[in-house]
Each structure stands twice: as structure tokens, then as C-alpha cells.
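Next up, some structures in C-alpha cells.
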Structure 1
Amino acid sequence: MERILIVDDDPAIQRILCRTFTANGFEFFVAGDAVSAMDLFHGARPDVVILDLMLPGKSGQELCLEMKCSAPYLPIIVLSAMIDEVDKVMMLELGADDYVTKPFSPREVVARVRAAVRRLRQRSNKSEVLKFDDIEINFFAMEVRRAGESVPVTAQEFKILRFLLDNEKRVVSRSELLDKVWGYRCYPTTRTVDTHILRLRRKLEHDPSYPVHLHTVHGVGYRFVR
């Protein structure tokens with residue numbers, strides 16, 4: 001039985017989610033503030049976190065970062081009344097896995113939780129350490145080393161790497177990356193993808209101007225080759 005940590009200070013939202021998860025056979029824990037949330041996070045070891053952004057004590061943004069530092073692959077689904085696209089993009093950049101706006105459909109939340117659990121199970125069956133050239137990528141620990149030296153990589157860059165590596169040698173379009181990694185079917189500009197790929201090249205390629213592993217397929221997207 002999957003364990004869900006609900007982090008929301010609105011009693012009405014808590015009741016809706018508790019009824020929903022009870023009806024669907026989930027075990028759940030509820031926190032209404034940042035301190036309780038982190039206590040339950042460490043004690044209950046949830047499989048998925050449902051996270052509001054406006055909380056007493058700390059913001060949801062701070063909690064997301066803190067949780068991801070301790071458990072990089074813990075699925076975090078943001079549940080927020082903040083509907084601005086900038087807020088959504090920022091949370092995904094911080095490592096959140098999904099974003100649902102209030103008011104919400106309980107059935108949709110359950111579907112997204114189940115999808116997050118499926119992705120986590122699929123990932124657990126894959127190798128979490130990849131080596132090529134002088135690069136070593138530890139996806140579980142979210143660490144990259146180049147010639148033995150640590151390379152700083154953001155949560156979003158890890159998501160891009162994971163998706164490209166899972167689809168090695170296949171050409172992945174920019175729109176597919178936006179859909180699968182950022183979670184958007186419509187996005188202001190695909191230049192966001194290009195910017196992230198450029199940063200990854202600077203970190204992983206010996207000569208970013210002539211990449212060996214992160215190839216551009218002009219007019220389409222990108223392809224990873226070891």
C-alpha cells in the first residue's frame with residue numbers, strides 16, 4: 001500500500017483528500033505546516049507527497065527543495081491555487097514532478113499519484129549509475145562526476161538526462177521533452193529546452209561546440225549517444 005503525505009493547511013482540502021485516498025486504498029498522513037511535514041517526511045517515509053505552496057513556517061518551495069535533497073526521486077505533486085505559469089515552471093525547475101491547480105478533481109489527483117508511483121517503480125528497475133568517457137552519473141544520489149570531480153547539476157537537468165538516457169539513440173523532439181520532463185503540452189518557447197541542453201553540454205562534453213554525446217538533430221530535437 002502506497003503512503004501519501006498530504007501537506008496542506010486548509011482543513012477542507014485535507015478532508016477531501018483524506019476521503020479520496022481512503023476510498024482508493026491509500027495510506028496517508030496529514031501535515032498542516034512545514035515542521036509537521038518534515039517530521040512525517042522523515043518518520044513515515046512516504047511514497048508520494050501532495051504539497052501546497054502557501055504554508056505556515058516555510059513555503060512549499062522551500063519544503064520541495066529540502067525533501068528533494070534528502071530523497072531525490074520522491075514524487076512531489078504540487079497542489080496549489082497559484083495558477084500563473086511562472087509559478088508552475090519554477091516548481092518544476094525546483095524538482096516537483098507534477099502540478100495540479102485548485103479547485104481540483106479528486107479523481108485527477110488519484111490518477112496523477114498512481115502515474116507517479118508507476119514511474120517510480122519503472123525507475124527502480126533501471127540502473128542508477130551510468131558511466132561513459134570520464135563521466136559518472138549517479139541518478140539515485142543525483143550526483144555527477146567528471147574525471148572524479150563533482151559537477152553541479154540541477155534537478156531539472158537530471159530529469160532531462162534521465163529521459164534522454166532512457167531513450168538513448170532515439171531522436172527526442174523539443175515538444176516531447178517539454179511534455180515529458182516539464183509536464184507541459186503548451187509552453188511559451190522551446191528555447192527553454194535549448195538552454196538546458198547547452199548547460200548540460202558545458203558540464204558533460206569536453207568541447208561543447210562539438211558535442212559527442214548530446215547531439216542536435218536540426219529541426220527536430222536531440223539525441224543522446226554514449
Structure 2
Amino acid sequence: MKYKNKVIPIQERPRERLLKYGAKNLADYELFAIILRTGTKDISVLDVARELTIEFNDLSQINEATVTELQKIKGVGLAKAIELLAVSELGKRMNRPRQLENTITSPKDSFYFLKENMQNLNQEKLVCIYLNAKSEVITDKVLTMGTLNQTIIHPREVLKWALKHNAYGFIISHNHPSGNPNPSRADIEMTKKIAEAAKTIGIVFVDHIIVGKNQYFSFVENGLSNNF
């Protein structure tokens with residue numbers, strides 16, 4: 001049922017329902033309606049929110065939406081699009097464990113550090129995390145964005161930033177848009193070249209993490225780095 005803002009029954013208003021039932025019991029569109037706050041003179045905020053959930057049926061897609069894409073929803077202007085992206089980014093940041101922001105001591109740590117920014121992308125992204133001798137993160141760099149299923153990187157791009165930041169070691173990571181994190185032959189060959197180049201200048205290749213959908217592949221855990 002469609003309502004104009006002024007005639008939405010009190011018992012169906014999202015703010016009142018949240019106070020009564022709690023946020024976890026509200027539908028996605030009701031939570032969006034609280035963020036959006038108002039609709040237009042012709043469309044209630046509930047109807048704008050419903051259209052948003054129809055257009056972005058998989059809510060993770062909003063993480064990668066642009067302002068222009070969000071504005072295609074009737075009732076979502078520039079200000080509302082910006083607010084939605086801001087809330088989405090806050091959600092990703094809150095999902096990242098605080099204790100992992102500065103120190104990475106295992107492949108699982110690497111995965112949790114990376115996953116919210118990588119597992120829902122529709123193209124490959126290659127990131128390097130640079131560490132000091134205590135496994136503390138110095139910085140992380142996006143080195144390349146690929147096509148739908150291929151990222152190409154030269155070892156010098158990885159090592160350039162390692163030298164610039166005086167890093168002890170580094171972790172390579174890229175995502176597989178298919179969601180399957182198993183490495184391809186090209187992934188293995190690329191990793192071997194980077195690890196060998198790092199060895200010649202005394203920088204430690206720590207691991208290569210491939211991020212899939214709620215799962216990962218670690219070269220170290222699976223023994224692929226033993227011969228590098």
C-alpha cells in the first residue's frame with residue numbers, strides 16, 4: 001500500500017516501530033526509510049525506501065553504488081544519495097575488527113582486514129599491505145583495478161611502496177569476483193615472480209590472500225609459498 005507522508009498510520013511509521021520492536025525486527029526498507037527521513041510530495045519515504053530495496057535487492061550492492069546510480073531511484077536526490085553512501089561506509093568500517101587495524105599475525109587476520117572492501121566487487125582489485133617487523137600495518141595500497149576477471153601487476157609496483165615505507169614485509173591480496181578464492185595458474189605465477197623479486201632486495205613476502213565471498217585462500221596456509 002502506498003501512503004503520502006502525512007497519512008502514514010503511526011503504528012506503521014518506522015521510527016515508532018523501531019522504538020517499539022527494536023532495529024533488528026525492522027525490514028530493510030524500514031531502516032532505509034529512517035535514514036532517508038522524507039519522501040516527496042507525491043511519494044512517501046516508505047515507498048522510496050521500498051524502491052531502493054527492489055533496485056538493490058542484494059544490499060551489498062549499495063557498497064559499490066555510485067551517487068548517480070542511487071539518484072536513479074525516484075525520491076533519492078543528491079543529498080540522500082550521499083547519506084546512503086556514508087551510512088554504507090560506516091557499516092563497512094564497523095564490521096572491521098578494531099584489533100586488526102594495526103596488527104596482522106595470521107592469514108585469517110588478513111582476510112578480516114580486507115574482506116569488507118573486497119569481497120563484493122565486480123572486478124578484481126589488487127591490494128598490498130605493508131608491515132613492519134612487529135607485523136604492524138604501516139599502510140595498505142590499492143595497486144591496480146583489473147577487468148572482470150584479471151588483475152595484472154609488475155613486481156616493481158609492489159616493491160616500490162615497500163621501499164618507500166621502509167617495510168619489513170608485505171601481504172599481497174586480490175579478490176575473485178566469482179566468489180571462489182582458489183588461485184589460477186596466473187595467480188601462482190604472478191605471486192612467485194613478486195616473492196622472488198622481494199627476496200633479492202631483502203623484503204619479506206608474507207602471504208598472498210585471495211578474497212572470495214565469505215572465504216579466502218592463503219598461499220601460506222596451503223603450502224604454495226614453500227618453493228618461492
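No value in this document is a laboratory result; all are computed from the given coordinates. Bear in mind the structure is a predicted one, so any value in this text is a computation, not a measurement. Cβ atoms are built from the backbone, for glycine too; each structure is taken alone.
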As an exercise: Rg and Dmax of the Cα atoms in Å, calculated from one structure in 1, 2, equals 18.4, 55. Which structure is it? 1
Parent structure of the calculated result 1.2, given that distance in nm of label points 7 Å out along Cα→Cβ at positions 109 and 173 is the read-out and 1, 2 the choices: 2
